[in-house]
Structure 1
Amino acid sequence: MHDKICPDCNVKTRRPFTLRFSNVVDDVVTRCPVSMLTTRSIKLTNLINYTDNAKALPFTGGALEQTNFFYTVRSIVLAEQNMLLKREMDNIAKEGKKG
């Protein structure tokens, strides 16, 4: 039970939200990850996945004709995907060494 009392108002405090993704230190979020997803973030992630899989760009013209916003979002999405893939591959390798 979480029985901490606020020293200022003497009210019982609630346990803060913590979601642990793995046993890695600091691999947690302190607010619901679903609440971090917005319609815009989902659309942008889908756009990045589509353009990368189709080997196409979202706007007419070449690579230099794309917006800085597109490249910033693309960088963030791909970095997250690569980090998750690396973590998954590390876990597979760790499991392989155990067995």
Structure 2
Amino acid sequence: MSVVDEARKAVELKSIKSPKSLPVVDIEVEDFVTWEGEDALRVTVTLSDKTDVENVPGSDVSDFKESIRDRIRARGIDRFPYVFLQTESERREKAEAN
């Protein structure tokens, strides 16, 4: 199994817990190379458009990102997972722009 596939299994939507303030609808994992040329992972978390982004506690975001990183590390993956959050409408806008 590839590293990306293994990371995807680690963060499957049905098995990951998220805070109430972060209603997750999808999680995508892909290969990523940093500007320094290091192999990494890009984890994109899509939140419901009903998310009150302005009032999400920062601690919820940082704790959730850390839990994703912990789950990936627990699978023995040593690539750093860069975690990004977006809403459903932001994902649609990006798709339309491409």
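Numerical summary
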{"read-out": "Answer label among 1, 2 for the case where relative contact order in percent (Cα under 8 Å, 6 or more apart), calculated from the coordinates, equals 31", "value": "2"}
{"read-out": "Parent structure of the calculated result 63, 46, 18, given that Cα extents along the principal axes in Å is the read-out and 1, 2 the choices", "value": "1"}
{"read-out": "Among 1, 2, which structure scores highest (criterion: distance in nm of label points 7 Å out along Cα→Cβ at positions 45 and 69)", "value": "1"}
{"read-out": "If distance in nm of label points 7 Å out along Cα→Cβ at positions 5 and 85 is computed and equals 3.2, the structure in 1, 2", "value": "2"}
{"read-out": "Computed 8.9 for mean count of other Cβ atoms within 10 Å over residues 21-28 - originating structure among 1, 2", "value": "1"}
{"read-out": "Label whose coordinates, when helix-only ellipticity at 222 nm (-39500 (n - 2.57) for each DSSP H run of 4 or more, over all residues; to 500) is calculated, return -11000 (choices 1, 2)", "value": "2"}
{"read-out": "Kirkwood radius over Cα pairs in Å, for residues 13-52 alone derived as 12.4 - corresponding label from 1, 2", "value": "1"}
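Taken together, the values in this text are just the output of simple stated rules run on the coordinates, not laboratory data. Only a predicted model underlies this, so the values are computations on that prediction, with no experimental measurement involved. Cβ atoms are built from the backbone, for glycine too; each structure is taken alone.
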